[in-house]
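Following are the structures in question.
Each reported figure results from applying straightforward, stated rules to the coordinates on display, with no laboratory input. The structure displayed is predicted, hence computed values, not measured ones. Cβ atoms are built from the backbone, for glycine too; each structure is taken alone.
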Structure I
Amino acid sequence: MNIRYELLEKTRRKSPPEKVTAFGVVRTNHMFAVDYNDGAWHDARIVPYAPLNIMPGAVCLHYGQTIFEGAKAFQHPDGNIHAWRFDLNAERMNASAKILMMPQIPEDLQMEGLMRLLDIERDWCPTEPESSMYIRPFMLGTEDCLGVKASKTFSYYIMLSPSSAYYAGGFNHAVTLLISTKYHRAVSGGTGAAKTGGNYAASLVPAEHAFQQGAGQVLYLDAGNKYLEEAGTMNHYHILEDGTIIIPPFSDSVLKSTTSMSILDLAKMGKCKARLDAIELEQFLKDIKSGKIIEAGGFGTAAVVSPVGKYILEDGSEYIVGDGGIGKYSRQIYELYSGMQVGAIPAPEGWLKKVERFEVKQ
């Protein structure tokens, strides 16, 4: 599909900040957009980052027909910019679209839109340690209709956010999770496997409940309060004495993290030991107390690896993992993964896609 450009005049463009100091706050000058109606995508374009022209009766505003993704790109020592495993994000975007009755977006269209946008905004890619160009694709149901039904028209966008580490100070401390039997992130048969706004809206009250209990986030259980599912907005993991990483199995109530998928791929290559396995809460707590579980945490795009030092139950009882700090295996996987992203460590073939320079015609 031909992608046209509607770029801001150079005199009106913002300049990149000298240093990024927060995650997800700064925006670049432009975004990618493409529209869908009559069964086809059309009018792919790079346009100024600006308010969206959307009707007040749009389906996305009333019935939550929205999906999004989170990915990253990095500037390597040679000055080139590389997107990290965006093919997995494009694939997951379409998996979410299927669950929300939204159209499939050709993966090559998603990729080319991103590459052209990163090319236009390459000067914005930060270079500080633990920084990245955070990539946020999203799709909205735009039909002006108050009937409860799927939209017939849609818009897909990609915007960019030069960002520092997700947690202030970077990878330097372990967090506390509240194991909640009161709140659930999702249940089987719903939208738990989709990256959709409603799932995150439903997480706000549980997160506030966790903060009030002295925790940073919630460890969600299945609807029967028997098995571990997700750690806040991340896939949960724990590590056994021999260094094996255990991740709860993916299901229709769990979002499949691209980071978790990459860890499992690295295990197949012999770079670490990892597997999917159902984890009963009762056994999990016993194994923490006995020392069989020596580390734990969450995998996700934003923070990559978020170690957990302590779990709190609703009754106030506490379970310390290992010595309560960042364990050696969590640090090793973080350093390996982040090292591959920034080009300090060779990445598997195809995991990094270099941003080429395109001819720009306005």
Structure II
Amino acid sequence: MKIATIFGTRPEIIKLSTLIPQLDMEFDQVLIHTGQHYSYKMDKIFFDELKLRDCDYTLNIGSGTHAQQTGKMLIELEKVLLLEKPDLVMVQGDTNSTLAGALAASKLHIPVAHVEAGCRSFDKQMPEEINRILVDNISDYLFTPDENSYKNLTCLECFPSDKVYLVGNTSVDACLRTKQLNNQEYLKSYNLEKRRYILFTLHRQENTAVDRLKEIIMALNMISGRIKVLFPAHLRTRKVILENKIEISDNIILTDPLGYNEFMGLLVNSKFIMTDSGGIQEEAAVLNVPCLILRDNTEWMYYVEMGKNMLVGTNYDKIVKVVTDLLENDSKFVEIEKIKISINQGATESIVAILKKELSNIKTI
């Protein structure tokens, strides 16, 4: 049986990194990279570090508006799928590559498996939320990462329960697969000490609008007067900062995007992280690092509701207040660290086992 796995961004590569080798062992797998992320620092470095094989197809779509990007992907993906004729298409997450892959397959009547299904922020202003909803509704196998996402599909949205599987989170498998999580060698490169700095990332389209980005950076500048800040800047974010001459404090260490191993090493040794990334919210929880979410909502409310992560928003006063309270009260860190989350490995194995069973049934029929 042939599976086509479609992806195009850094988070997808990381979260599929444990699945890809397993699927290669069990199926005839075709890897299709849309090229949504295309620089070495945002793409190829992760194949190298995670020891993934080369893709069978790289479409080099690049950037553009949502419509341009998704439209180009659909055209090129259809060509590949017509040529390869897979028995199933696998997509992950909520990107434009996810949507285009699922749409192209569905239009060709190819079954779709969605990894990380059922996640909801309940905010349709987020393009990712639209992608999640659409992909779930045209998928045949819905692999959910936690109970909240499972209930979103089976209870709130009334999906047939035989299509929905609670398998756990592949990002947990990817996180624990990395062998250099506690490596402090990376700290020397930036003259940092364990627990004496914070990590900061920002990349979402709504947060890189000039006025909002200026407010967030202004808060970060204030915070950096109290503790060192390491800021690996996404290419989009750096471009807005440079074009609009947004001032960055000398206490902020601004770098290019980091590789997975280096980022994980810096994350696990930080005092806490401030981010708008969905994937990093998961990784921080797994590594027991407090995470301040620079958004008004999140698809990972599971961690917020249990007190592991905090929704901070993007307002200057709120950001500064929350960070100041944390820095002045070490007991809050102790409370967060004591909160135990269920770290269930094995999502990868569960997904592969389900697909083997289901696709063998299809073949028999």
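What to note about this one:
- Structure with the greatest value (metric distance in nm of label points 7 Å out along Cα→Cβ at positions 201 and 241, set I, II): I
- Structure (I, II) behind the derived value 14.0 of mean count of other Cβ atoms within 10 Å over residues 17-24: I
- Winner on distance in nm of label points 7 Å out along Cα→Cβ at positions 9 and 257 once structures I, II are ranked, highest first: I
- Comparing volume of the Cα convex hull per residue in Å³ across structures I, II, the highest figure is found for I.
- Each of I, II could give distance in nm of label points 7 Å out along Cα→Cβ at positions 57 and 305, but the derived value 5.3 comes from I.
- Structure from which -13000 was derived, helix-only ellipticity at 222 nm (-39500 (n - 2.57) for each DSSP H run of 4 or more, over all residues; to 500), options I, II: II
- Origin of the derived value 15 (relative contact order in percent (Cα under 8 Å, 6 or more apart); candidates I, II): II
- Highest-scoring label, criterion being FRET efficiency 1/(1 + (r/R0)^6) of positions 177 and 217 (r between Cβ atoms, R0 = 35 Å, to 0.05), among I, II: I
- Among I, II, which structure scores highest (criterion: distance in nm of label points 7 Å out along Cα→Cβ at positions 233 and 249): I
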